[in-house]
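Quick note: the coordinates plus some simple rules give every number you see, no bench work behind them. None of the values given here were measured: they were computed from a predicted structure. Cβ atoms are built from the backbone, for glycine too; each structure is taken alone.
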Structure 1
Amino acid sequence: MGKDVVEMQGTVEELLPGGMFRVVLENKHQIIAHLAGKMRRHSIRLIVGDRVRLEMTPYDLTKGRITYRL
């Protein structure tokens, strides 16, 4: 995890093509997120309704990387 990372939690709302997910954050914002490398490597699957922890860069708060399934 880098210094300039915003970490938030949300809920998977929709599965999108190409390994992307629409996630609704706790503050009701919607973002598009993809799986982090370790989750992809360990074949961790997500379904609609899963709670996740994700990282976003402060430069683009509309995209993120899912790092953990809660």
Structure 2
Amino acid sequence: MDAKEIRELTDAEAHAKLRDLRQELFNLRLQQQTGQRLERPSRVRDVRRDIARLQTVLRERELKAAPAAQ
């Protein structure tokens, strides 16, 4: 998921996607810690980066809306 796709999401969709990605990351880490072999170990890194991208876009929107509220 790239930043362009994320920017096209509504706030509600972005928050839902963030929740889903955090759950996926939790599950991947749990699989690693219990000794299960991950099909794609690089998926952990990809999910972490997607979470960071989502948080960045959400924060940008929050800051953009803040001056309007003042």
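Here are the numbers for this structure:
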| read-out | value |
| --- | --- |
| Structure responsible for 11.9, with Kirkwood radius over Cα pairs in Å calculated and labels 1, 2 on offer | 1 |
| Origin of the derived value 12.8 (mean count of other Cβ atoms within 10 Å over residues 40-47; candidates 1, 2) | 2 |
| Origin of the derived value 2.9 (distance in nm of label points 7 Å out along Cα→Cβ at positions 16 and 32; candidates 1, 2) | 2 |
| Per relative contact order in percent (Cα under 8 Å, 6 or more apart), the highest-valued of structures 1, 2 | 2 |
| Mean count of other Cβ atoms within 10 Å over residues 8-15 derived as 12.0 - corresponding label from 1, 2 | 2 |
| Which entry (1, 2) yields the derived value -1500 for helix-only ellipticity at 222 nm (-39500 (n - 2.57) for each DSSP H run of 4 or more, over all residues; to 500) | 1 |
